[in-house]
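Take a look at the structures below.
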Structure P
Amino acid sequence: MTAKTTPETAEVDGGKAIAPPPLWWAVTQIGALAFHLPVSVFAAGIGAAIDPYQATLIALAVSLCGLLVYLVLQITPVRPWQSLMITSAVLLSFWHWSASETSSVLLRVFWVALLVAAAARFAENRRFRVAALAVAITLAALPLLSMAISAYGPGAAIAFSHDGFPGEPEVKPDIYFLLLDGYGNSDVLANIYGFDNKAFLTDLEQRGFDVALSATADYSFTHLSVPSMLNMEHLPEHLASVGFRGDPQGFRHLTEAIAGDNRLVSWLKDLGYTYIHGETYDATNDCGPNVDVCLPSPFWDYTTEYLLDRTPVGPLLFPVHGSPATSFNVMRIEQMSRWMRDWGAATVGPEFVFIHLLLPHPPYFLDGNCEIRLSSDLGGTRSDRGLSTEVVSARRAGYVEQLECSNKVVTQFIDQIDPDSMVILAGDHGPESFGQLAADVPRWSDIEIYERSGVLTAIRAPAGCQLSLPDDHHLVNTFRIALSCLTSSPMPLLPHLGTS
């Protein structure tokens, strides 16, 4: 008598072999596992700094690699369901290779081998197969659900004024806004870092700058400080804290303000200015629709680092520069060094140029001459609390060297451009050698607030433009002061609200 066969079983050499996984099953399981970590990043609120298109490309590439592994295994003696489960184990291991940063490579290899062996051993158990698919879908679906709830849930309204200035400008000079990330004022540099920045500030004064020696930031974070400066007003209260991550709609408004949807750009474009915007290495400073000329960021940037740094390919991403931030800075320094050659005649009419240089912000891999020197003590985009005295001293010395690099770059840039142009130099916040970012702002000590609040501010106005920059300047008033001297009706200054 001939034995009956079903789609689930077939006679092979006298024994029963399970039918191979349906195509939809394999693609779903591999795709879900390939996308689950990028999706989780967005759901956790970190996605604000991640480029969604680039993250999608990376996840698609991982999916294709997973399918390739699956197909290669299909032409080996490994059975079909084992091929799919081994591929799944490899994808999980890829994304979570460094889940424990303290474990050795040998231990990680052992755990991966154990996971692969378990996947192969139980692959043909129906319950195991169903559970593996359910886990894969859940890993991707739950973050997607969380994102949908956050995106369409109630969010506090945010309204920035785009009203113009009360008076017409008497002159329309080119305007350059150079944002130096984490550049402290002279008081902070002297009192905490033991560094006298007088030579650079004197050079600025000789080039026609007014310098505020004790300027302070109104907010302690770039994504708060910069929108406040560009809109020339204080932020809505619900956004003026690190709690903004609970309001994705509010954060979107902040990033849109940085990208060009702000009062300053709106007013200048109405006056016929061309807006040139330099992106940074993360998605919080991409070029928005109001940008006329975009200086794009490199592809290998923060998104690449954040998603791939803790995978087996992480150490291969930035072997020369050490981090995407340093890679970006090297590119931006080179760009600024040949500014007039490449961009001096890029447009007709007045220009507003916004260039964000990620210096002297960590990691501290550039020395005073802007040459790369890598060190484990100088890495990371922020400091931690509880570091040894030696490491803190090394990081402060690294900060000073990158500040000196910043000074060289800025001086060289200023000497290229038209001396009748307006130039605004500003830090977005001060440095953070005490590991402030490891704690919520209310837990910061007085000296931590003092360090993070003090910022460089210097403005050069065109000839005939009377400018008065007080020593105790507050960042929210930067463009109110800078542009009021161009108009017949100066804007009133806003009070300082304290640092958030």
Structure Q
Amino acid sequence: MGLGDERPRAMSGTAAMSGRHATVVGGGLAGIAAALELARAGASVTLMESRGRLGGAAYSFSREGLMADNGQHVFLRCCTAYRELVEELGAGDGVALQDRLEIAVLAPGRRRAWLRRSGLPAPLHLAGSLLRYPFLGLRGRVGVARAMQGLAGVDVDDPAADARSFGDWLREAGQSGAAVEAIWELIARPTLNLRVQDASLAQAAQVFQVGLLSDCASGDIGHARVPLGQIHDVAAQAALRRAGVSVRLRCGATRVTADAEGGRFSVEAHGGAAAVVCDMVVLAVPPDRAVRLTPAQAGIDPRIAERLGGSPIVNLHVVYDRPVLDVEFAAGVGTPVQWVFDRTQSAGVSEGQYLVVSLSAADEELGMSRPDLEARYLPALADLLPAAGSAGVLKFFVTRDHAATFRAAPGARAWRPGPRTALPGLALAGAWTDTGWPATMEGAVRSGRAAALEVSRPAVEASVDGLAVSRA
């Protein structure tokens, strides 16, 4: 499935699913999307989540008087499935989307640059911005434009392209180290959570093709205007209950068993709670947990988590006693600061300014202490934001996610399973499954909808003239 493919829909009506019970294990975005899709199709749905909240890897927490997000999660205009989910949750007012792509790019001691799109058709919409980009010479800018054209021609479904390193391809395309830092890493590192040298060419090509090269508006950036928990937890719980889904928090599944003769499943839970007996199961959990939960006959490769690996993200949360950044977000070049976001309003900070520095592929920073991170990044912020040099720091804390995403490394797609398992009625969901997207909120939502379609397939195929008949 390519990045631009339309999201799957479970079925057009409810007759084929009426009277059938589905269990969704996992309350992240994939699980929420699957549960809503199955409920819309007429199934009776139970959602089991081991935590006391929904939202999975995109959530909020309280720290030092702030309502903070665990990381800076953004989406693009091309993220149609995620945007539709937000509207379905009734949380559209909680997100903002640029009218036109506009990224402030900062470098120490240099004037601010902008990456902006025009109204011209893609890829010409970026031409003017690239020609004026001050962090590359004229030859470098022209070289980037030519490489973009070459990247547009990469077959993202070709296993040979997936097996190649994006960094190797960029070198063969004549891209200098300066071009890699000033353009390619700036975009690829936060979207893939890998450096270009470590990333799959095919996965990188998908990001650029759909986000920047296919439609002029696709790359417009969106973000939450409120804490993520208000969208992915509070609004999600309300929407699920309106849809008739039974939401069971602090109810982690421990095992899924299949009744070969009856074609039904039993989902056991922690704490001696009664097992849930159902016709369909969607496992919207990380790969290692999917392996532990399922019987061997599901056919899930026990090495899947090891094969896909994990890549870390580290976020630095800084509250200054005065405003120091005059845009909503900015990228950094020639600095350890990758991206910095203003989260003052969303966190409810009434005085000063709350910034979050987002560090992707943060293998080095993962092992650094808080004082060491503070010693490196506060001066780096002052180099980019002159007002920060004289501002007082009221708070500084760090959040770390050791395996925030799977590694979209060369050859990884061959290890990403689709939703189907060897047991009809049991499907996999999660951003790590083969959605065609990297590990993003969009990929998670698409995976949940694909899994809902997969588990509903036996009922649909068994229906005659819209009347459901039993699989058994």
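Can you say which of P, Q returns 1, 7, 13, 15, 15, 18, 16, 10, 4, 1, 0, 0 when P(r) over Cα pairs in 5 Å bins from 0, in percent, for residues 168-327 alone is computed?
Going label by label, the one that fits is P.
For the read-out FRET efficiency 1/(1 + (r/R0)^6) of positions 368 and 456 (r between Cβ atoms, R0 = 41 Å, to 0.05), a value of 0.30 was computed from one structure; give its label from P, Q.
Working through the options, I get structure Q.
A value of 1.07 was computed for Rg/Rh (Cα atoms, Kirkwood Rh); which of P, Q is the source structure?
P
Among the shown structures P, Q, from which was the value -14000 of helix-only ellipticity at 222 nm (-39500 (n - 2.57) for each DSSP H run of 4 or more, over all residues; to 500) calculated?
Computed on structure P.
For which of the structures P, Q does the calculation of distance in nm of label points 7 Å out along Cα→Cβ at positions 208 and 360 return 2.7?
That value comes from structure P.
For distance in nm of label points 7 Å out along Cα→Cβ at positions 256 and 400, the calculated result is 4.5, so let me know which of P, Q that is.
Answer for the origin of the read-out: P.
None of the figures in this text is laboratory data; all of them are computed from the coordinates on show. As the structure is a prediction and not an experimental result, all values here were calculated from the model. Cβ atoms are built from the backbone, for glycine too; each structure is taken alone.
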